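Below: a set of structures, written as structure tokens.
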Structure I
Amino acid sequence: MERNWTSKALFLFGKWLWMEQKYGYALLCMHGPQWGLKIGAQLSICWSDVINFNDGSCYDVLQIEKKQNIGRPINHFIKASIEYAYSNLTIKSFDEHMYINYNVHAPLTASTLNRDLQIRSKQFEKFVLANTGKKLNFKPIKTNAFEIAWALDVLNKYNYSKQAFNKVSAHMGHRTLKDTIELLGVEPHEPEVIIDYENINGFNFSPKFEKDEFLKELELFVD
């Protein structure tokens, strides 16, 4: 049975696209699953939305108020990829879209993105098979793959609880929870109670009880 593309799979697809010098597609695949934006909002992001013009540093928060009134935290990974891309790609204008075809300097558009990604994902699948002997079993990639991957990550984090489904469904702008369930292919369930006997993690046992080591652990505890 074919699966939805996962965030990790999209990230690896993005790294491969970067190696293939498909930079705009690469950044989209690496960033898309982390923000959970609809594709129109994602493609609308410009360098001015993420980069400080004065010093070339990346902002801590993505703000595209002039378009969607949307804010998203920019984590360390995304920040590093944005700053690297900004330093190494040819950018003609500070207000240029970030996700473009850098060979022809044309913005990626939702109308052709499905086709473009499916062509390149098939090439990626051949690369994976040739180099690992493993066949990927993902659904044909579509523009909502990034939003779906983000949603499944959130649900997995909260054990597919009904409350998490309601939050994700509202975030995705669905009319009903049924729409969300049909899109994601998973249903809410009551969280499983797991009896755990490993509740003192992060400490090391030393029969000598060295004072220096103990003080380090104590500092971490009270920090």
Structure II
Amino acid sequence: MNVLISSGFRWWNAEAAYAATLAELLREAGHGVWVLAPSGTPNGERLGALGLEPIGSIRPGHPNPLRWPGELRKLADLQLRHRIDVVDAFHPADYLLHVRAARRTPGLRVFLTRGGAQTERNTWLNRKLYGPWCDGVVTSCEAIRSRLHERLGLPLEGIHTIYYPTDLPELAPPEERRGQRERFLGELGFGPERFVIGVVGRIAPEKGHDRLIEAMAQLSVNHPEA
């Protein structure tokens, strides 16, 4: 299978990393993989460092509409030249051109992947983008899958979750881990009896820190040691 990954992000963020990881895994599985990403950007540089060598000469989400016909021709030519079977677009702004280009390649299937925490607006365009205009939607977690179903009315059978994979390091022996935990708690000024819950994420509404605060308030009633 030949797959075109469209990673139209300028910065190396969580969604760009998700697109790169799926591209790597598809390549390792023996599929042909090509990646679109803007040239001269942190995203393009990281993809190059991973050996994915992004194609930066095509910009499906070009900010100048006058350039769209030319980008459409280049995109359609690329799909035919490499006999692309599946396009997976990670940036909604790029997706419209991919849908148009797919009409020029018989049998091509186009998917839209949603890995970000930002909430989608319930608009006519989004209902079309995530609904009848694509062959399926991929999400990085069940929370996004449920959100798309509830907000846009998409059928759950058309939304597929592919979790973000990670390699777990080999754990140290229990005695060593216990010592590491006690040293860490000591740095925070806590005794070994403390139960610590942490969250990693920038302070932004879509990260759900308000939910964490609400949950901690409930948890502390029965577990004051947390």
Structure III
Amino acid sequence: MPDPGRNSRDARLLSDATGVWGTSSQDFVHLAGLLYRHSDTYAGDHDGNVSPYALAGIPMLFSAIRCLLIELADGVWENTRDCSRLKALAASANDVEYILSRYTVPDSLAEDLRLLVQLRHELLHPSHRPAGTSHNTPAYLESLRQRNLLQSTGTESDYIWIDQLKSHRLFQWASITVETLVDILLTVHSVPKERAGGIRDSYRAFQTIGVEPPSSS
């Protein structure tokens, strides 16, 4: 059965319909920033890391990125429209695979983006039954555990999976990953300096909040 919602969203990328539109990427990244500030405060009031705000903030970063990809492909920020990018974005299985097929991204960032999109899937399409591991982290995401990005008891028998994702460190890492990606996107599209500066600042705003970001190692 056809999906009218998906068909409508694809059509808006593939055809020039009547009406008006404008930038929305800044709205989503601003919301992510507000959630990040609440996350930092919440973590500080508790154990320094636990934060339910991460569950909402990380998906918002992806909404911001998708909007930015559409805006860049349509020439909103640098007046160069590329219909092939809009078609590829509409056809792509997810935004990260589209990015990796269209932009030159360092291997380490590509790995983090693939992890991040799986994390986003875990949040938007939860499957929170047992993962079959003693620590309750799904095996394919164990690298997040090894990098100390999850909310953890520090023992082998850990919190349930969704509670592990209530992590301010995880939110920090996601914000760092997205900020790094945005810098690449703006450079590739040659966005004018005065416009690029404002966009970059919105994705860097989290750096002014709370403690130093965690090491990526």
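Each reported figure results from applying straightforward, stated rules to the coordinates on display, with no laboratory input. Just so you know, these numbers come straight off a predicted model, no measurement behind them. Cβ atoms are built from the backbone, for glycine too; each structure is taken alone.
Given that Cα extents along the principal axes in Å, derived from a single structure, equals 55, 45, 32, which label among I, II, III identifies that structure?
III
FRET efficiency 1/(1 + (r/R0)^6) of positions 96 and 136 (r between Cβ atoms, R0 = 25 Å, to 0.05) was computed and gave 0.50; which structure, I, II, III, did it come from?
Attributed to the structure labelled III.
Which structure, out of I, II, III, was distance in nm of label points 7 Å out along Cα→Cβ at positions 72 and 192 calculated from, if the result is 1.9?
Label of the source structure: III.
Which one of I, II, III has distance in nm of label points 7 Å out along Cα→Cβ at positions 8 and 184, as calculated from the coordinates, equal to 3.3?
Structure III accounts for this read-out.
Figure out for me which of the structures I, II, III the number -13000 belongs to, where helix-only ellipticity at 222 nm (-39500 (n - 2.57) for each DSSP H run of 4 or more, over all residues; to 500) was derived from the coordinates.
It traces back to II.
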